[in-house]
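Heads up, there are several structures right after this.
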Structure P
Amino acid sequence: MNWVIWVLLLIPLGVPVGSLTLDRIFGIPARQQWVILGIPGLGVLVGALIYALAVGDPVAQLVGWGALAGVLGTALLDAVRLTGVRLGAFPADMPQIFGTIALGLAPRFQRNMMAEMVAATSTMPQEERQVALEKRLTAVARMPAPRRQAVMAGMMAGLGRLPEDRRQAMLQTQMGILTRLPEGDRRTLMMTMDAVMAEMGNGTGHLPYGQPRGMPQIPMATFRAFSSRALPRTWEEARVSKGVVLALGYLWHFVIGSTFGITYMLVFGQGSWGMAIGWGVFVWLAMMIAMPPMMPIIRFPRWFPVVPLIAHIAMAVPFAVIALYLVSGDAHLHSLLGALS
């Protein structure tokens, strides 16, 4: 077994899902990662695969069958996922989010989400509005400066979209809260408002990249309602069609699925039903661990993991079938499990 080729094929597979994770958790734009890591990684993967094909290394078979298993597995996962989306079991149709991120529109989407939050708050009775705004402003005052400015910009942009009577009611409530906050928090918020007006066009200009981490969480159903309006507005502002967003989002989604299939074949070879199901559960568990920091504003319901678990078990079925019945014994010996056994 050529371990160098095996490693060169395996390592680049982490870029598609890794870029999504780093984008959402650490605020490193995925598009920058694709330039720095993705293009070189793709070059390494393709070069190693061409070499393996040229010399007749059976590891190339593992890559081919793994890619097919990944595509079929993602299609089965989507059959469950899209049913879950229709039933309200997900915060959004995730490929729409993927496509929005791929186009570099995440800050604009987050601003529109904040505007939706402001609009919803403005319709609350006075006491509820005051409690919600006080929690929000207290949280914003304690954020790092770039994040604080991004959140405040979204709030100010939302205020600018309100009818005059609701805007004045929100401003009055907000000013009343500011007078009761500790001096340090009040000064921080006032300075941030000034900076947003001067540097970000009162919330309509360029925004820093990164999540509004530290905000009070909202129920998943509320996020879903807000995003159903914020996403189309984001695309309209950027003058991109929903078709383009979905094409990019599903491409990213299926590429991630393909990397899961290839990784399974490189590690387990022919494997077994138990290994395939275990791999699906492992990917699901990684998703469940990553989702809260990737979408920190959402308060997920306790039942949320159920539908993704079913989807990832469905995803594992083509992995098991293709690995058991199409991967040759020679190719299996070039997987990690085959080489070690």
Structure Q
Amino acid sequence: MKKILFTTILLTTLSCADTKKNIEEDKSLMDQSYFRHLSYLITIKNEVAQKHWPDFAENDFYAPAVYYSRKNAFILNPNEHIRKITDRPQELTFNKVPVIKLPETYTDTTSLKFNNGVTSDSTSFAYMQPVLYFQSYELTKKFLQDDLVDIQDWSIMVSHELFHSYQWSIPEMFEYAKTVSKHMPGGPDKFLGSYHQDLEWYKESVKQENDLLKAIWIDGADLIQNLNKYDSLRNQRIERIKREYDVDIRIAEDYEITIEGNARYFESLVKRYLSQYSPSTKSLNKEDQAFITDMFKGYEVSKDKNLSDIFNNRYYYVIGYNISMILEKYQVDYKDSIYREEQNIHHYLEELKSSQQ
């Protein structure tokens, strides 16, 4: 009994010591602009999610996240595998999230990194479990220059990737993603994007399909008529690829439309939120606040062609976004069931059509 009591007291003492150290370490992290900016970003993400997608507001990070700055690299929310291969037991904290500061050899300022990944390579951070890779505002600005306007613009980029971490944190969706990967050799850019790049008829069909979807939520076009035309064109395109190339792209396309479309939809929610509200800037100093330009003042989502129009071979982002906007327009309640009960956003379009007939 005495031994058990002693152990309990010892653990309590260590816990108190860790708490004091974490407070100090939190302060040291916030001395760095890239953690102040990250704190502001998380504030925006959570305020928007609480209002529009509450499940996404439950955690700041849904997976380990490798965060690159110009000077250092960190891992937020590390799992046991990452702790083991980095051999970095001493931790900092950020918003109560454990943080590992990586050795200088991990610092990388050579290329743009914004993605979620998983691999079977046991030496990788992302071994068998998803990991988010992203960069600080200053480092991102190095690569995007004038294409990145301010900290809010950067926050939207990161929120898109954070949303993917959330999607993959749901076991049913992650298992489905692993299944889909078997039907998508080389990934979506090679498997789907190459048809859009190489085949003019494919590109034209996709444009027509997307225009039909846009017209429903932007112009008030007839829901049933346009969705039926969309289904017909899409089915013809998929069947032609199957006939001419002996490849069935439907499963892969359904998945990409769903996962990328919803992540892009969350981008639009952030933009609309920032056009009306001013998130707390208490984590920022005067110098940081100079990087907020109020770029979304007067923003109108129906005029945002960067979200709704196809500009590159990743057409599935745009189609999925426009489907999400249709579901919003018709107030379809799907956010609690998607990913867990249903992994294909087209399912909700079919339910919507049935309810309107």
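Just so you know, all these numbers are worked out from the coordinates, no wet-lab data involved. All values derive from a computational prediction rather than experimental measurement. Cβ atoms are built from the backbone, for glycine too; each structure is taken alone.
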Winner on relative contact order in percent (Cα under 8 Å, 6 or more apart) once structures P, Q are ranked, highest first: P
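Quick one: Cα extents along the principal axes in Å, for residues 71-270 alone came out at 67, 32, 31 when computed from one of P, Q, so which one is it?
Details: P: 67, 32, 31; Q: 59, 37, 30.
Label of the source structure: P.
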For -25000 (helix-only ellipticity at 222 nm (-39500 (n - 2.57) for each DSSP H run of 4 or more, over all residues; to 500), calculated) the corresponding structure among P, Q: P
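Once FRET efficiency 1/(1 + (r/R0)^6) of positions 87 and 279 (r between Cβ atoms, R0 = 25 Å, to 0.05) is calculated for all of P, Q, which comes out largest? Please list the in-between numbers first.
Numbers: P: 0.45; Q: 0.10.
Evaluating FRET efficiency 1/(1 + (r/R0)^6) of positions 87 and 279 (r between Cβ atoms, R0 = 25 Å, to 0.05) on every structure, the highest lands on P.
Given a value of 5.4 for mean projected area of the Cα convex hull in nm², for residues 103-182 alone, point me to the structure among P, Q it was derived from. Walk me through the intermediate numbers first.
On the way: P: 5.4; Q: 6.5.
Going through each structure in turn, the value belongs to P.
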log10 I(q)/I(0) by the Debye sum over Cα atoms at q = 0.10, 0.13 Å⁻¹ from the coordinates reads -0.67, -0.98; which among P, Q: P
Among P, Q, structure where FRET efficiency 1/(1 + (r/R0)^6) of positions 119 and 215 (r between Cβ atoms, R0 = 35 Å, to 0.05) as derived comes to 1.00: P
